[in-house]
Structures are given as structure tokens and as C-alpha cells.
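Presented below are the structures under discussion, each in the form of C-alpha cells.
None of the figures in this text is laboratory data; all of them are computed from the coordinates on show. Nothing here was measured: the structure is a model prediction, and the numbers come from that model. Cβ atoms are built from the backbone, for glycine too; each structure is taken alone.
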Structure I
Amino acid sequence: MLQKFDQRNKDLLVNINGELVHRDKAGVSPFDSAVQGGDAVWEGLRVYNGRIFRLGAHLDRLRSSAKALAFSEIPSHEAITEEIRRTLGANSMRDAVHIRLTLTRGVKLTSGMDPRLNTAGPTLIVLAEHKPPVYDDAVGAEGLTLITSSVRRFPPDCLDPKIHHCNLIQSILAKIEANNAGADDAVMLDTRGFLAETNATHVFIVTNGKVETSRLVACPEGITRETVLGLCEQNAIPSAQRDISMPEVYRADEVFCTGTMGELAWVGKVDGRPIGDARIGPVTTRLRSLFAELTATEGTQVV
């Protein structure tokens with residue numbers, strides 16, 4: 001699954017610390033912490049008809065990650081929201097928009113990993129693009145194809161996944177394996193061999209009408225993941241969070257992935273094995289419909 005360039009994004013204005021710059025001229029200092037060591041946190045947001053879905057939850061997670069990394073300065077929710085609003089307005093954006101929000105520790109006085117070298121910061125980057133759910137084209141009539149990666153997710157005692165940081169090398173290595181195998185994405189396991197997530201999304205299985213996903217051990221907290229679990233609870237759909245082995249994924253009736261960039265996308269094949277009837281299942285279909293209803297009515301108005 002390879003994203004395609006959208007011509008509407010040709011002349012995007014990117015917001016870097018409040019300055020709106022053409023995408024071809026936008027840049028950050030080579031001394032910025034994100035460049036020096038991936039020392040930054042990020043969020044993906046989606047805009048529906050002028051509203052950002054679960055904006056408060058996303059900004060809470062951004063702040064939590066920045067606090068865990070001991071950032072000396074963190075912009076307020078109100079300040080960040082205002083820069084998002086300015087960016088969307090400058091690009092005349094209102095719907096089917098994805099925002100990549102990045103907060104770095106800031107600029108260092110010289111190269112080095114020591115946070116005491118940071119003399120200016122933080123750096124806030126707001127990148128908004130015209131981008132419908134990225135898996136729509138890939139899913140088609142056959143669903144997503146996944147393979148299991150040899151790259152494992154770190155447990156909390158190595159690098160806690162609850163820190164939503166910008167060092168994505170693990171995910172990139174897993175994605176390379178998926179590309180080489182001709183798959184859309186790669187399933188990543190924890191160090192015990194249980195399902196963690198894919199390189200980009202959380203994974204749910206459905207067996208005998210019950211929706212299950214992995215515990216938050218080696219995978220990050222997910223806003224869409226939490227929304228799906230909430231929809232299950234509100235609509236009397238049995239659900240659980242537990243350790244899941246790959247054979248349980250293979251024999252599931254349905255499998256789907258969740259994430260802000262791709263929403264809910266059904267999986268047709270994992271490691272060459274068809275999932276269920278190799279077509280989108282009734283529980284996935286219902287949850288997609290419930291999710292669409294939610295995003296059509298909820299959210300923080302920004303445009």
C-alpha cells in the first residue's frame with residue numbers, strides 16, 4: 001500500500017512555530033532536537049466538516065508524552081489549537097484533512113543529545129494535508145494484507161510505548177519487510193511473541209461475535225482504539241483486551257485495524273492465510289458505521 005500524491009497539497013502552507021511557510025521552503029534548524037535525535041513527540045488528527053475528532057484526547061496525549069520526556073516547555077492546548085486553526089484557515093481546509101502535529105524539544109546550541117544544550121524551544125510544527133483515510137484504496141474488495149514482522153515492539157522497561165515519540169525506526173524496519181513481501185503493513189509482536197500492533201495501527205480480532213485487542217503493554221495508547229472499545233461497550237458488543245497469539249489471529253472470523261489516519265480498515269489476509277470468509281465481516285461493518293456516525297456529530301469546531 002503506497003500513498004499517492006494529492007495535487008491539492010501542491011502548495012500547502014506549513015506552520016512552524018507560528019510562521020506559515022510554503023511546503024517547499026519549510027524547514028527546521030539542523031540543531032533542532034528532532035533532527036539531532038528524534039527527540040520529539042507527535043499526534044495525528046483528523047478533520048471532519050470543520051471539527052477535529054477527539055482533539056482534547058490527542059492534545060492530552062501529546063502533553064503526557066512531552067512531560068515523560070521532561071520537556072521544559074509545553075504549549076497550552078489553547079495555543080496549539082489556535083495554530084491548528086490558523087493553518088487550516090490559511091489552506092482553506094475543512095473536511096477530509098489529516099494533521100500531523102509535531103512538538104520537538106527545540107533548538108540546541110551545539111550538536112549533542114544532552115537536553116541542557118537546548119536553548120530555544122519547543123518547536124511546534126502543524127502539517128495539514130488533504131488526505132482521506134489512507135487505506136481506502138488498499139482495502140478494495142480483498143481487504144488489507146498483513147505479514148508478521150521479525151522486528152519486535154519494545155516492552156515498557158526498554159522504551160515505554162506510552163511515550164508517543166518521533167523515533168519510528170522500529171516501525172520503518174517492519175514496514176520495509178511488509179513492502180518486500182508485497183503486503184500492505186506488518187504485524188509486530190511483543191518480546192513474548194504476542195500481538196502488539198502493526199507498524200502503523202492497532203489490531204482487533206473478532207471471534208464468535210466478540211471483539212478483542214491486545215493489552216497496552218508493547219503498543220501505545222490509541223485514540224481510535226479507545227473509541228472502538230467504547231462503541232462496543234455502548235452497543236452491547238462483547239469486547240476484551242488480552243494477550244493474543246498469532247494462531248488466534250489466523251483463525252479469527254474477522255480482523256481489522258484502527259488508527260486516525262486510516263480509521264477502521266478490514267483485513268483479508270495475514271501471513272498468506274485468508275481471514276474468515278475473506279470478506280468484510282458483520283461486526284467490522286457495524287463498527288465502521290457506528291464510528292462514521294460518531295465522527296459526523298462529535299469533535300471540536302476549529303473552522
Structure II
Amino acid sequence: MSLPTSITRRSLLGWTAAAASILPGTALAKKSIPIGLELYVLRQEMAKDLMGTVRAAAKLGYEIVEFYSPYTQWTVEYAKEVRKLLDELKIKCLSTHNGADALSAEKLAKTIELNQIIGSKTIVMASAGKVNGIDGWKGVAETLSKAQEKLTPLGMRAGFHNHKSEFVAIEGKRPMDVLAANTPKEVTLQLDVGTCVEAGQDPVAWIKANPGRIRCIHLKDWAAGEAKDEKGYRVLLGEGQSPWKQIFAAAEDKGGVEFYLVEQEGSRYTPLETAERCLAAYRKMRS
């Protein structure tokens with residue numbers, strides 16, 4: 001059947017591609033990556049009213065929340081109440097931030113129990129604490145690897161969240177490279193963008209060098225300068241030096257990203273307004 005003369009083959013292909021980009025299940029469909037909030041952004045509010053703070057995050061439009069280390073002090077009963085709230089709000093907790101001891105052989109079982117209750121599939125070591133030399137970092141890798149052995153049968157993962165220091169070479173090697181090389185691929189390398197940029201490293205190159213392991217990313221920005229409330233980590237998402245367009249492209253093409261998390265150390269705005277403005281900035285960048 002011939003097409004009407006007013007419709008060219010090129011325009012028809014254009015319309016087909018455009019439709020595919022918005023229709024789920026098509027080969028050309030765009031990836032829909034959930035956006036969440038690391039609740040450390042609202043740490044003062046969390047200390048006063050955890051349930052109310054989670055409600056506030058959901059009201060802003062966040063789809064995910066990430067609890068941080070104080071959650072390990074919860075009772076099983078309280079964790080169930082938190083899960084009930086998450087289900088009510090129709091938001092999820094897919095990962096948690098933990099001290100190194102939470103992944104130790106002595107405490108891992110309790111950590112797993114709490115994460116399973118709230119629905120989290122990734123237990124992230126948010127800080128390794130004081131580590132001495134490359135051998136010390138190999139020891140951190142061993143802790144992560146042993147934890148992963150326990151987590152794999154449960155459909156869960158261990159993870160590591162970088163700071164600036166892990167991207168600064170010691171004894172000729174960057175600790176992050178040591179961790180990546182000495183842990184199984186199941187261990188998630190949760191990229192904190194701002195600290196990577198502050199260290200003078202390329203987050204895009206890091207993502208591409210570790211395909212499939214950058215399953216979640218902390219969207220924190222950074223800018224050089226000394227202005228107390230306007231530089232460093234206090235810049236809002238999109239105001240700093242991070243190459244966000246290239247980061248998103250690499251994360252979704254190579255990194256295997258499953259969700260993003262806004263993280264902010266503090267800004268010139270209140271914590272809640274900071275979270276709101278960062279979410280708006282993310283949506284604008286992604287529109």
C-alpha cells in the first residue's frame with residue numbers, strides 16, 4: 001500500500017521513533033530511573049520525627065528513601081512500623097547506609113533482618129573508618145566479599161560508598177581501584193559524584209571502567225571556591241562542576257544504574273527546601 005504523498009518515509013520513521021521513546025516495552029523506550037533521597041539530608045528533622053520526615057520526603061515527590069546508620073538501632077517491631085509507612089506512602093527503601101561494623105560477621109545477621117523488613121536489597125558500607133595503607137583496603141574488600149557471600153543467596157548485595165579519600169592514591173593506588181579489583185561484581189560501587197569531583201577524578205571514566213557495578217548514584221555536586229554558603233558541597237544539584245549530562249548517559253548506558261539518590265551536606269536553604277530544590281533541578285536536567 002502506498003503512503004499519502006503528504007507523508008514521507010522519513011517523517012513516518014520520525015514519528016515511530018518518537019512514539020517508541022514514550023511507550024513502555026519498546027526497543028527505543030527511554031529508561032525510567034527512580035529518584036530518591038538519602039535521608040541524611042534531613043538529619044535534624046529525622047532526629048526529631050522520623051515518620052513525619054519520611055512523609056515530607058514522599059510529599060515532595062521522592063520515590064525512594066535511603067536510611068542511614070542510626071536505623072541499625074531499631075527494634076524489629078519499629079522496622080515493621082517503618083515498612084508499613086513506606087507501603088502506605090507508596091515509596092521504597094532500596095538501600096541503606098551503614099558503618100563498617102554493620103557488615104561484620106558479628107552484626108551482619110541483624111543488619112540483614114532489618115533491611116529485609118524495610119525492603120532494602122543493598123547494604124552499603126558508608127564509611128570504612130580508619131584504614132591504613134593498601135593492605136588495609138584489601139581488608140575492607142575482604143569484609144565486603146564475605147558479606148556478599150551471605151547476601152547472594154538472599155537476593156541482596158553489599159555496597160561501598162566512596163568519599164574523596166578513596167579516590168586519592170596511596171602507595172600508588174587509589175583505594176577505590178583496590179576495592180573494585182578485590183570484590184565480586186555483585187558488590188555495588190555506590191558512586192558519590194561530588195566527592196569524586198573534589199578529588200579531581202572523572203566520574204564518567206569511573207562509571208565506564210566498572211560496567212554494571214554502579215547500580216545507585218548519590219547525586220551530590222561540588223564547586224571550587226571559598227564562599228562559605230555557596231561553594232564546596234553546599235552548592236545545590238546542578239550548580240557545581242559535575243558533568244551531569246555525561247554522568248547520566250554513562251550510568252544508564254554502562255553503569256547499570258537502577259536508581260538515583262539526592263544527597264546534600266547542607267546549603268544556604270533549609271534542609272527541606274534544599275531537598276525540594278534539588279529534586280526540581282534533577283527533573284529539569286532530565287526533562
Structure III
Amino acid sequence: MSGKLLNTREVAEFLNVNEKMVYSLVADKGLPATKVTGKWLFPKHLVEQWIENNISQLPQRIDGLSSYNDLIILAGSNDILLDKLISIYNKNSGRLAVFGNLGSMGGIHALRRNLCHVAASHLMQDDEEEYNFDIARRELDTMPVVVNFCRRQQGLLIKKGNPKGLTGVADLERKDITIVNRALGTGTRLLLDTELAKVGINCKQIDGYGREVNKHLDVGLEILSGRADAGPGIEAVAYLLDLDFIPLRWERFDLLVNKERFFDKSIQQFLGLLHDREFTALVDETGGYDHSLSGRMIFPEQKS
């Protein structure tokens with residue numbers, strides 16, 4: 001797997017199209033790209049994933065999921081607080097919620113195929129302000145209802161006391177630094193790649209960039225054990241494992257809900273917990289979270 005960034009000419013050659021077509025693919029087909037200092041750059045691994053996602057024979061929607069009236073299936077991005085909320089729901093509701101850890105992109109794909117009722121996602125858009133709407137428009141036949149779960153502090157998990165003197169992502173290419181990474185298709189990996197591109201770092205120069213783990217907690221455990229010096233993750237893991245943390249940004253973590261199931265009693269009961277005192281107390285005691293938007297329906301801002 002490569003962290004190489006392609007320019008417009010290189011991605012045109014890679015796709016076997018002319019350069020003007022590349023801009024059309026970005027605007028109309030969602031070809032992954034980012035603009036740095038006025039120039040378009042294309043992460044090669046995301047371009048390869050985009051090709052795979054747009055294969056015409058991709059399996060289509062599966063019917064029959066809606067018949068399970070007392071079961072909620074969530075899929076997508078891993079989160080410590082979401083795991084705790086699911087446990088509260090299962091303990092008190094008389095119903096069952098289950099979670100598939102597929103990463104943000106995987107959760108949206110599962111929602112598209114009707115394999116889940118709710119996708120948990122924090123995919124940052126090119127403007128670095130909004131989340132999830134662009135990918136939902138591109139990947140889903142019908143826009144889901146978007147409900148905020150929480151806001152989270154994302155950054156770099158590092159060893160207690162910061163023995164290597166790390167100050168930010170620019171230090172990750174140092175020869176004495178080894179990292180552990182999150183999987184392709186996760187919002188955390190997307191954020192790291194974006195920040196690395198800003199400072200002009202070639203991902204292949206980073207020791208450990210290709211070593212992936214499935215959960216935020218796993219990143220923390222790799223650092224705690226001494227097998228890595230740093231890795232991308234949420235601040236809540238630093239609180240839990242007593243690690244140090246270098247903040248990068250607050251992000252919006254949303255629940256994308258199938259419109260056909262949104263008003264089901266089980267879904268509304270689950271979403272109602274986001275306004276419950278037990279949940280807000282969990283947010284306050286966990287650290288690295290903000291519940292000011294939790295439980296609110298989110299709509300894309302209208303650009304003037």
C-alpha cells in the first residue's frame with residue numbers, strides 16, 4: 001500500500017484519461033483529491049479505492065433487513081463512547097444493538113447495501129469544515145438522516161512524558177520515530193493523510209505507516225507497549241491509558257440513519273439516549289468529547 005500523492009498529470013496517466021477529464025471526475029464522480037498551495041493532489045491509495053468502489057458489478061442493495069424490529073445494526077467508525085452507549089441500550093431497552101467495526105467508509109458502504117440501519121462516520125470534507133455529507137451524496141441512493149453523536153478531539157497519541165519531544169505530524173518522518181496507523185477508509189487515517197500532505201511529507205518515508213490496527217484503543221496499546229512512539233487517535237484513549245496527546249482538531253462524529261427506519265421505536269429509543277443524563281455524564285468523565293451537538297439533526301450549511 002502506497003502513500004504516494006499524484007499530481008493531475010500523473011493521475012490522468014494512471015486512469016488513462018486526459019487531464020481535463022480528471023477535473024470532471026473530481027466534480028461529478030467524487031474522485032478523491034485535495035488542494036494544497038493551489039495545486040490538486042491525489043492520494044494514490046484513495047484513487048485505487050475510488051476505482052474499486054465504482055466497479056459497475058459492485059453488489060447491490062440487499063432486501064429484508066427491516067424485518068428485524070427489535071434489532072439495531074450499526075456499522076462504521078470505532079469509538080469508545082459509542083461502545084458504552086450500545087451497552088447502556090442493550091442493558092435497559094429490552095432490545096439489542098450490535099456494531100460492526102468497518103471504518104467510516106465501510107459503514108457507509110454497509111448502509112448503501114442495506115446491511116445496517118445506522119452508519120457511524122467522521123469523514124472530513126475537502127473544506128475541512130463539514131463532515132459526511134459529500135460522501136453520503138456520492139455513495140447513497142437516498143440521503144440518510146444525519147444525527148450528531150458527539151464531537152471528538154483527534155490528534156496524535158504519544159508516550160507518557162513525550163520522551164522523543166514530538167510537537168506535531170512534521171516530526172513523524174524523523175528516523176528515530178516509529179508509528180502505528182489506522183486502516184484505509186477510516187476517518188482518522190484520512191485526517192492523518194491530510195495533515196501529512198499539508199507539511200509535504202511522503203508517507204513512505206514514515207516508519208510504521210503501513211502497520212495498521214483496527215481500533216483507536218489498539219493504537220494506544222501499541223504505544224503503551226513500546227512497539228510504537230506515536231499514532232493517530234482520539235484523546236479519549238490518552239485519558240484511558242494515561243498517554244500524552246498532541247491535538248490536531250475537533251471533529252464531528254455523526255450517525256447516518258436509514259430514512260426508512262428513522263422513526264422506528266428502537267431507533268428513536270437509541271437516539272433518545274443521547275439526551276439522557278447518563279450519556280452526558282459519560283461524556284464528561286471520559287475526556288476528549290463534547291456533547292453540545294449530541295442528538296441534534298445536522299444539515300449541510302448553505303453556501304452564500
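Of note:
- For the set I, II, III, ranking by mean projected area of the Cα convex hull in nm², for residues 76-195 alone places I highest.
- Of structures I, II, III, the largest value of mean count of other Cβ atoms within 10 Å over residues 156-163 belongs to II.
- Structure (I, II, III) behind the derived value -12500 of helix-only ellipticity at 222 nm (-39500 (n - 2.57) for each DSSP H run of 4 or more, over all residues; to 500): II
- semi-axes √(5λ) of the Cα gyration tensor in Å from the coordinates reads 33, 24, 22; which among I, II, III: II
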